[in-house]
Structure I
Amino acid sequence: MTQAALKLTARVLPGKRIEFTAPELIEGEDVEIFVALPQTVSPPTMQRFASAADYLQSLPVRHHTPEEWAEIERELQEDKDSWDR
């Protein structure tokens, strides 16, 4: 009895290629291929920015409490202190 279908997961390679190996396949045999896109993946949208400043301006405004800022400053200082070690 032969297997009617294989379920494989593959990564899209550069050039929008898909490559996979399945030992169950016979060389020279015709097969049908169905490609299903994950429901959670939407096509990537690339927005170009004239400069890094334009990119930073496009980011949403984040509001932090004074306690959150203190934690951010503490972590930053710990990183800076580790540079000299």
Structure II
Amino acid sequence: MQAIVTTYKGPTDRSGSRIIARADAGRVTFPYDHSLNIDGNHNAARQALCVKLGWTEGKWIAGSIPGTWNGNSGGYAHVFVG
């Protein structure tokens, strides 16, 4: 199993706010859902990546990561615990 990292990308003149979920196996871009809170958006993006990769959903734990990464603000690291 691989860890998943989710990061927020703000709006541009071409696209709205979004969360990018990535792992070594792939990535997805999830449109920011303003009806969810920050945790909810990051978890939804992680779930979308799990569905894309065919990973069985189980218990995941997430924690924030500090600083900037590839020009993005800090995000969340998600690890599978079974």
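No value in this document is a laboratory result; all are computed from the given coordinates. Small disclaimer: the values here were computed from a predicted structure and weren't measured. Cβ atoms are built from the backbone, for glycine too; each structure is taken alone.
When distance in nm of label points 7 Å out along Cα→Cβ at positions 7 and 63 is computed for each of I, II, the one that comes out at 2.0 is II. I, II: which one has helix-only ellipticity at 222 nm (-39500 (n - 2.57) for each DSSP H run of 4 or more, over all residues; to 500), as calculated, at -9000? Clearly, the read-out refers to I.
Figure out for me which of the structures I, II the number 6.4 belongs to, where mean count of other Cβ atoms within 10 Å over residues 23-30 was derived from the coordinates. The value was obtained from structure I. When Cα extents along the principal axes in Å is computed for each of I, II, which one produces 39, 24, 23? Clearly, the read-out refers to II.
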